[in-house]
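A.B. asks: Below are structures written as structure tokens.
Read-outs: derived from the displayed coordinates by stated rules, not from any lab. Fair warning: this is a prediction, and the values are worked out from it, not measured in the lab. Cβ atoms are built from the backbone, for glycine too; each structure is taken alone.
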Structure P
Amino acid sequence: MNHFFERKFVVQGIFIVISLILLSRLFYIQVITNKYVLSAHNNVLRKLIIYPARGTILDRKEKALVQNEPVYDLMVIPNKVRPFDTLEFCNLIEMNREGFNKRFTKAKKYSPYKASLFEKQLSVQIYASFQEKLFEFPGFFVQNRTIRSYPDSIAAQFLGYVGEVNNRTITQSNGFYHQGDYIGISGVEKSYETLLRGHRGVQNIMVDALGRPKGNFANGKYDTIAVSGKRLISSLDKDLQKFGEKLMQNKSGSVVAIEPSSGEILAFVSSPTYDPNLMVGRKRGYNYTKFLSNPYKPMFIRPIQAEYPPGSVFKVINALVAQQLRSIDSNTVFNCSGGYYYGPNGSKKMGCTHKHGALNLRQAIAQSCNTYFGYTYNRMIDHAGMRPVNAYQHWWKEVSEFGIGSKLDIDLPNERKGRLPTGDLYTKRWGSDKWGSGFNISLSIGQGELGITPLQMANVMAIVANRGFFYKPHLIKAIGEKHVVKEEYTKKNNVSIDPRYFNIVIEGMDDVVNSPGGTAIYSKIPGIDMCGKTGTVENSQGKDHSVFFAFAPRINPKIAIVVVVENAGFGATWSAPIASLMVEKYLKNTISRPQSYIDRLLLANLLPPIRTKASTSEPKKSENMKSSSLIPPKSTVNIQKKQNETIKKADTQPVKPNE
């Protein structure tokens with residue numbers, strides 16, 4: 001009997017201990033910690049990522065260049081999906097059955113229990129019809145976000161585009177980016193990504209068994225707010241940019257315009273261009289592939305990536321450097337008999353287009369005399385009182401201060417530095433350092449091994465306009481609501497050229513445009529004193545490039561500009577008129593020239609023919625290129641021919657050195 005009672009108390013004791021343990025654990029779960037409460041709630045919770053709106057990008061007058069518009073990402077949690085009408089589902093979101101199966105399989109592989117992206121960027125129109133029947137498709141829900149929109153469809157290469165992050169970017173971001181996030185891939189979108197992207201938020205939503213929202217969890221206690229990206233105020237003048245892109249239709253080349261007093265870029269035209277709206281949405285990948293295969297390379301950012309020999313516009317730099325090195329002065333006269341002779345007993349010739357006779361520096365610039373600058377270069381290199389190889393180094397140093405051969409560090413990725421050959425290049429090529437000016441005489445007229453980007457050319461013009469200094473060229477002038485300006489953009493950068501040496505050069509550039517006999521006389525602007533220089537750049541791949549750079553007005557300059565039209569021939573024929581119209585548009589906000597003058601430029605087709613293995617055909621318009629008809633209407637051909645004949649008489653074309 002005693003033995004029975006002992007066993008009874010042992011069993012009761014065991015039950016009491018177990019009960020106490022369970023009660024203690026229950027008390028801990030329900031009172032002391034909320035870990036399991038949250039875990040339970042997670043079965044009926046949906047965490048919605050609140051994507052911030054990217055910062056808008058405005059022009060200098062705060063008109064929108066880039067803004068945001070709503071789209072909707074369709075999300076799926078595979079284990080909550082129940083049988084439904086797949087055909088109706090696919091029709092609503094404009095998807096085929098194969099695409100549905102592929103996406104659903106991918107989602108299940110990612111996780112049967114976690115939400116993942118099923119279809120991105122449903123438009124407002126698609127979402128409007130889809131949301132009414134969303135409850136019929138358990139396991140699916142929609143997440144709001146925004147995409148970029150370009151109201152004027154301009155400045156594609158400057159603005160850049162946005163794309164989905166890849167695994168490498170996610171890893172390198174230390175947890176900032178997640179699958180499905182977007183990031184700037186090119187242009188300003190990439191350069192200012194950390195300012196434009198903002199910060200994500202999270203909203204915890206209660207849902208019922210059918211996945212329908214039932215309000216915020218815990219009254220939003222655990223939610224975080226999304227912070228929008230900062231807005232950027234660019235330096236671009238939207239109206240000038242639109243006009244420049246219009247003038248450059250059906251042409252390959254660049255227009256870069258800078259405000260000399262600030263370094264702010266007023267126009268940044270890369271042609272051919274494309275509609276930036278085509279790099280947004282569900283067809284972005286398809287369009288991107290089309291752009292890459294386009295033979296006219298619309299994705300190539302010509303203002304900062306194309307490198308050309310500058311041609312005759314480089315004579316402006318040589319004129320300044322020669323004065324600084326005391327090789328010539330404003331009164332130095334050389335005689336032009338049709339070319340510059342050099343080499344043993346003058347056996348070699350660098351041709352000139354005219355027999356100009358005796359010229360001083362001002363006249364040589366106005367008439368673009370190759371002979372004059374051949375003699376000038378000879379004095380700088382061969383008659384500097386030192387070995388030519390050392391004299392060349394002095395010349396190289398002075399030229400490099402103009403930003404030639406180095407990046408200007410514009411606020412865009414992938415800028416190229418251009419080419420300014422060092423003396424070592426020629427020593428290696430010659431096999432000795434005993435070479436002189438005749439070995440690289442092409443540099444005297446901006447040919448040879450030189451390579452200069454349009455941005456660098458425009459910056460040279462800003463330096464001349466300022467009589468010896470420049471501010472770093474930039475595309476974003478202010479950041480955020482407080483209009484913060486980067487300190488580096490307020491720093492004045494001086495070249496070593498004495499300011500007094502600019503006067504005679506500017507007088508010569510004034511004559512180029514405004515005096516009879518000037519090479520750009522037919523681009524004179526009524527009421528505006530524009531100073532400029534034409535150039536015709538040799539091109540081994542085809543017809544020469546047309547180049548013109550200028551600034552205006554002469555006193556207190558407001559704009560410095562360069563225009564490069566590839567494969568177009570004379571600088572005065574195409575580039576100078578385009579620059580002239582843009583300068584007048586910017587300074588006067590109107591055009592005084594007759595419509596026939598403008599039509600000649602607007603309707604011209606200067607794109608080189610597409611060369612195929614079988615034959616050379618006329619260029620075909622790409623469906624994605626932002627361009628009008630490539631072939632000008634017959635009604636404009638006579639106007640074009642007549643004006644071309646008149647203008648060509650005023651231009652001078654550099655002749656290749658007979659080396």
Structure Q
Amino acid sequence: MLDTIEKPADLRKLEDSQLRQLSDELRLELIDAVSTTGGHLGAGLGVVELTVALHHVFNTPDDRLIWDVGHQSYPHKILTGRRDKIRTLRQEHGLSGFTKRAESEYDTFGTGHSSTSISAGLGMAVAGEMDGKDRNVVAVIGDGAMSAGMAYEAMNNAGALDARLIVVLNDNDMSIAPPTGAMSAYLARLVSGKTYLTLRETIKQLTAQLPKFFYDKARKTEEYARGFWTGGTLFEELGFYYVGPIDGHNLEHLLPVLRNVRDAGVGPILVHAITRKGKGYAPAEEANDKHHAVSRFDVITGAQAKPTPNAPSYTKVFAQALVEEAKLDEKIVAVTAAMPSGTGLDLFGENFPERLFDVGIAEQHAVTFAAGLACEGYKPFAAIYSTFLQRAYDQVVHDVSIQQLPVRFPIDRAGFVGADGPTHAGSFDVGFLAALPNFVVMAAADEAELKHMVATAAAYDEGPISFRYPRGEGVGVDLPERGEILEIGRGRIVREGTKVALLSFGTRLQECLNAAEELDSCGLSTTVADGRFAKPLDAELINALARDHEVLITVEEGSIGGFGSHVTNHLLNNGLLGSGLKFRTLFTPDTYVEHASPEVMYTSAGLDSEGIVKKVFSLLGKQRIELQDIGA
């Protein structure tokens with residue numbers, strides 16, 4: 001049956017009785033596709049029936065449908081004209097792992113980060129009302145996204161505006177309500193029906209004309225009765241009509257409720273659907289993480305194809321180093337925003353469960369919470385991915401930086417992250433943190449340097465400090481038993497030369513060393529330095545490199561406005577750029593780079609050894625052909 005569906009309009013021609021078979025086929029297609037590409041599996045498996053029901057009931061794309069977080073949209077992609085490309089998911093030049101407006105008209109809003117759907121949906125709903133369009137807007141929010149304050153800010157605003165907005169709460173971890181049965185399904189159909197909603201709206205308008213005392217009594221009585229049966233009092237207080245909870249896998253429950261809320265003509269409405277992450281695939285259902293994110297896997301066994309690492313991952317090195325420091329200092333605590341395993345802090349939690357705080361998908365709160373801990377003499381490490389730290393920038397500025405509180409920021413996923421693409425790239429943290437007064441900004445060049453920076457951050461108590469490191473495994477250097485405390489603002493010379501100087505910031509250091517080998521073989525003696533600090537800069541090191549070399553190039557895995565910009569500013573202000581020095585900065589392109597493997601992304605950006613060598617020869621006015629001839 002799936003073969004007959006090219007777009008949702010085809011799905012809407014089916015009878016309700018045919019949707020069960022379609023859902024089963026869609027689930028099998030999803031499993032097979034992700035087994036070949038890897039990606040987010042569990043969340044998509046949990047919304048198969050919900051996806052089918054939504055596209056069957058609503059007139060997409062004229063009716064707007066937003067998925068939050070976007071990694072639960074794989075079934076949606078299959079049903080909206082992209083089935084033929086689903087096995088390119090997260091591959092170079094292939095489909096995005098999230099919804100993306102440029103990819104399809106059915107992707108009405110890009111949702112790589114969580115908790116944005118209700119705000120965006122409200123904007124669409126209000127725009128539709130202003131344009132006089134009879135349009136439904138549906139925001140499907142789940143997978144923990146309701147733990148962020150932004151969702152409640154949007155709901156509060158939607159209730160105040162009395163907007164025609166439908167929110168489907170995809171509750172896939174049983175965190176809000178217990179399993180539901182026939183009585184709950186009956187009540188959901190009853191209270192979502194037009195008769196009930198019209199009567200309720202009429203009564204609400206009539207009671208609003210009563211004296212305040214009687215109005216308050218009437219409102220509270222209605223809310224109590226409704227909350228007693230459905231448990232929706234919280235959402236009612238925010239101005240929503242609450243419907244549910246209902247079984248999100250039972251099409252006989254879903255379809256009549258969705259039709260009722262579609263035709264209600266009032267709003268906003270919240271439909272509470274209980275789903276099961278990993279539904280219908282035994283290996284996912286039995287896994288602790290429900291196969292949230294997977295590598296390529298064997299469909300029969302569920303076994304994932306994970307390559308044997310050559311070196312420990314940076315995340316693991318950070319986690320182990322932090323545990324070592326915490327054993328020596330009971331004031332060290334760790335804070336995560338719903339990413340204990342992603343940041344490696346699950347290891348910290350195993351050792352110090354009372355000192356790990358998971359605050360949910362709430363990066364703003366995480367940062368200010370850490371600031372409060374720092375006020376009382378604790379040493380908080382707020383471990384947040386670079387891309388997610390963007391969400392808490394005001395708190396970093398106002399609550400940490402201005403008050404010079406010693407909050408430590410381990411920043412994982414720095415630089416390109418590969419298949420997750422531009423929404424998750426760690427591009428901007430150096431620029432936005434180094435712009436802040438007295439903020440120490442470090443980048444680890446390898447695993448050993450990362451251990452040193454953990455120790456340095458633990459010992460530093462004069463203000464905020466950050467250190468960044470990439471996704472994936474390290475370069476395989478020997479690790480010290482414990483990190484050394486680095487001198488703040490002091491870089492290092494890794495390799496001595498006389499003509500060319502490569503000043504690296506972060507893990508591009510190895511590519512600089514590879515480039516230096518090739519340049520040396522061509523008669524260009526090359527120095528390689530590790531800046532270590534973007535703020536404060538090592539002025540003495542930079543001055544020496546500029547003074548003693550003909551060419552100076554900075555190399556970093558971050559955006560314009562980062563390390564290279566600060567070095568440029570220093571050279572200009574100290575009169576070091578007018579003395580014949582050939583100076584350039586290498587950084588990630590000033591654009592949002594689409595998903596591919598990290599290696600391809602860095603090569604395309606000219607941030608591998610080949611790109612560095614080419615930049616040196618272009619500065620010296622030589623052609624690449626000369627390098628090939630000399631090296632032959």
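A.B. asks: P(r) over Cα pairs in 20 Å bins from 0, in percent, for residues 48-391 alone computed as 22, 38, 23, 13, 4: which structure among P, Q? Present the calculation step by step, with values, prior to reporting the outcome.
C.D. replies: Values: P: 22, 38, 23, 13, 4; Q: 26, 53, 20, 1.
It was calculated from structure P.
A.B. asks: Tell me which of P, Q gives 5.8 when you compute distance in nm of label points 7 Å out along Cα→Cβ at positions 120 and 336. Provide the component values of the computation, followed by the final result.
C.D. replies: Numbers: P: 5.8; Q: 2.6.
The read-out was computed on structure P.
A.B. asks: From which structure (P, Q) was relative contact order in percent (Cα under 8 Å, 6 or more apart) calculated, if the value obtained is 11? List each step's numbers first, then the result.
C.D. replies: Numbers: P: 14; Q: 11.
Attributed to the structure labelled Q.
A.B. asks: Have a look at P, Q and say which one yields -12000 for helix-only ellipticity at 222 nm (-39500 (n - 2.57) for each DSSP H run of 4 or more, over all residues; to 500), as calculated. Walk me through the intermediate numbers first.
C.D. replies: Details: P: -9500; Q: -12000.
Only one of P, Q returns -12000 for helix-only ellipticity at 222 nm (-39500 (n - 2.57) for each DSSP H run of 4 or more, over all residues; to 500), namely Q.
A.B. asks: Out of P, Q, choose the structure whose coordinates give Rg and Dmax of the Cα atoms in Å equal to 33.7, 142 when calculated.
C.D. replies: Numbers: P: 33.7, 142; Q: 27.7, 94.
Traced to structure P.
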